[in-house]
Structure P
Amino acid sequence: MAAPPTFDLRDGDRVVLLGATTIERAQSFGFLETELVRRFPDRDLVFRNLGWSGDTVWTESRGIFDPPAKGYARMLEHVARLKPTVIVLAYGSNESFAGKAGLKAFEEQLQKLVTDLSATGARFVLVSPHLVPKLAPPGPTPPRTTPT
């Protein structure tokens with residue numbers, strides 16, 4: 001079996017972090033950027049966090065008072081202006097509340113997002129949402145997003 005492809009940050013990379021609350025909150029702590037700089041101390045890296053709490057691959061939260069499509073276009077324009085060489089996409093947590101019935105629409109929109117952002121020429125890193133484990137009583141009841 002072949003080894004999975006590796007991903008490496010290159011000297012001069014401009015990394016755009018794009019996603020929902022997990023990414024947006026990362027700007028308050030800097031752990032992700034700190035770890036990447038620590039792992040690649042010989043590289044000049046730039047990070048821009050464009051995370052938006054409650055966001056989805058449709059960028060519904062970014063519409064603010066406009067329709068989601070306008071927020072989507074604004075996000076694409078903002079990312080393009082930053083001239084990223086790497087885009088980290090971390091979506092799926094909010095979309096998971098639609099359950100299996102929403103999976104196809106999520107996959108299609110994620111593919112559209114990657115296609116639309118590909119115009120930047122950036123390399124992509126896709127981050128999946130974390131699993132919410134089932135806990136034995138008296139643990140909390142897991143949300144319906146937890147696989148059975």
Structure Q
Amino acid sequence: FIEQFYKESNFSLEDVYGKIEYLERSGGCYTCHQGIERISNNHRFSCVRCHGGNRRSSSLPNAHKGLVSNPSSAKNAPRFCGKCHGDHVRKVERSLMSTAKRMVNITRYGWGAQPEDELPFSLQPDDDEQVLPPAATGHPADAFLRAKCLRCH
């Protein structure tokens with residue numbers, strides 16, 4: 001159904017994101033990495049500013065030393081994106097997608113693993129929250145969350 005819907009819709013990435021601009025440069029990272037898209041007009045600086053590495057090295061191991069393939073991942077964003085976008089990174093870190101608070105606490109409450117007056121659990125606890133108990137020592141709801149929900153979320 002979904003595949004047919006997209007075929008019939010004539011959906012294209014350009015409709016959503018606009019024209020994709022490819023960087024046509026040589027030297028540095030571009031010696032090996034061709035066809036890199038520009039992130040945005042607001043990010044007009046070298047690859048190494050976000051990805052690390054050494055763009056001046058002609059040796060592959062040295063060029064890739066300290067390289068981070070995804071600087072915008074939740075793990076890396078504070079160190080890389082946070083240099084310029086600290087407020088935004090902090091908001092994302094406290095979001096429901098990042099903390100999984102609603103999913104964790106509703107599941108635990110529904111399974112009888114969490115009384116109403118207990119501090120809420122979070123994957124990234126704040127001062128008024130607690131860490132999800134280990135699956136082996138916690139309630140079956142915790143094992144379920146780890147085995148099913150938290151594998152992707």
Value 4.7, calculated as distance in nm of label points 7 Å out along Cα→Cβ at positions 61 and 101, assigned to which of P, Q = Q
Identify which of structures P, Q gives the largest calculated value of Rg/Rh (Cα atoms, Kirkwood Rh), for residues 53-108 alone.
-> Q
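Can you rank P, Q by volume of the Cα convex hull per residue in Å³ and just name the one with the largest value? Provide the component values of the computation, followed by the final result.
On the way: P: 172; Q: 198.
Structure Q comes out on top.
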Given a value of 24 for relative contact order in percent (Cα under 8 Å, 6 or more apart), point me to the structure among P, Q it was derived from.
-> P
Any idea which of P, Q comes out highest on FRET efficiency 1/(1 + (r/R0)^6) of positions 85 and 125 (r between Cβ atoms, R0 = 25 Å, to 0.05)?
-> P
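Coordinate-derived values only; no laboratory data. All of these numbers come straight from a predicted model, not from anything done at the bench. Cβ atoms are built from the backbone, for glycine too; each structure is taken alone.
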